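Q: Dropping the structures in below, format is structure tokens.
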Structure I
Amino acid sequence: MVNIKFSHNWGNKLDNPSFTTIRKQDPEKEAYYNSCIGKEFTVLLQGKEYGKAVLKGMEVLKFNEISEILVEEDTGTKEYAPIFEKFGIGPDTMVLLLYFQKRC
């Protein structure tokens, strides 16, 4: 089983039937997540199991190419810039947009 780690449940997104996560892109992460499409992940929140979810898809794009609505949904706030700056993500940063479907 593979894991996906979260430090926060931004906007309670992990409680939804499906959710996204935005991660800074690097070639190793991109290859890893691409090879995991269709696999079930254990969702970890602050190091504790929170549930199971299947990785349904992945996109690689610049952060500023993601719709503002999706970013607000992902973070639960319109004030998302400081969150991503903390992770070293700016407008022109390449990111992985991961799509998950929760398992019961």
Structure II
Amino acid sequence: MKKYLYVKVRFTDVWSTDPSILDFIYYELQKVIPTCATRNEKQDIAGERISYQLHQLQNKDSQITDWITKLLCNNGFDPFDFFYLGSGAGDTSIQAHMELHFRKAIDV
């Protein structure tokens, strides 16, 4: 049976099955945008962090989805699906309306 690490990115919201992947994305982003912070963190029923929203991005919010995609792909994640949520009033960034899904097979 295969096992996967999974990451979902929706604009500045990041969700993962593994808290260490959330840490990795955040620490790598801080190297590029030192003011970056997280908010709206969520935990699963066991108390492990599963998601957060990135903010204080120095007006680079619209570039974050592309940057995270590159980071994950360069580290062995497979972009296997996306979902277009439709456009919102006043927001012209297509990244704000996409949900991207990544996986990485792990040895068991």
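Just so you know, all these numbers are worked out from the coordinates, no wet-lab data involved. The structure displayed is predicted, hence computed values, not measured ones. Cβ atoms are built from the backbone, for glycine too; each structure is taken alone.
Q: Starting from the value 1.8: which structure in I, II was distance in nm of label points 7 Å out along Cα→Cβ at positions 21 and 37 calculated from?
A: Matching structure: I.
Q: As an exercise: helix-only ellipticity at 222 nm (-39500 (n - 2.57) for each DSSP H run of 4 or more, over all residues; to 500), calculated from one structure in I, II, equals -6000. Which structure is it? Mind showing how you got there, number by number?
A: Details: I: -6000; II: -8500.
Going label by label, the one that fits is I.
Q: Using FRET efficiency 1/(1 + (r/R0)^6) of positions 45 and 69 (r between Cβ atoms, R0 = 25 Å, to 0.05) as the calculated read-out, with 0.55 as its value, let me know the right label among I, II.
A: Of the options listed, only I reproduces it.
Q: Now for a separate question. Which of the displayed structures (I, II) returns the greatest value of relative contact order in percent (Cα under 8 Å, 6 or more apart) on calculation?
A: Working: I: 41; II: 36.
Once relative contact order in percent (Cα under 8 Å, 6 or more apart) is worked out for each structure, I has the highest.
Q: Determine which structure produced the value 13.9, 46 for Rg and Dmax of the Cα atoms in Å, calculated from the coordinates; the candidates are I, II.
A: The read-out comes from structure II.
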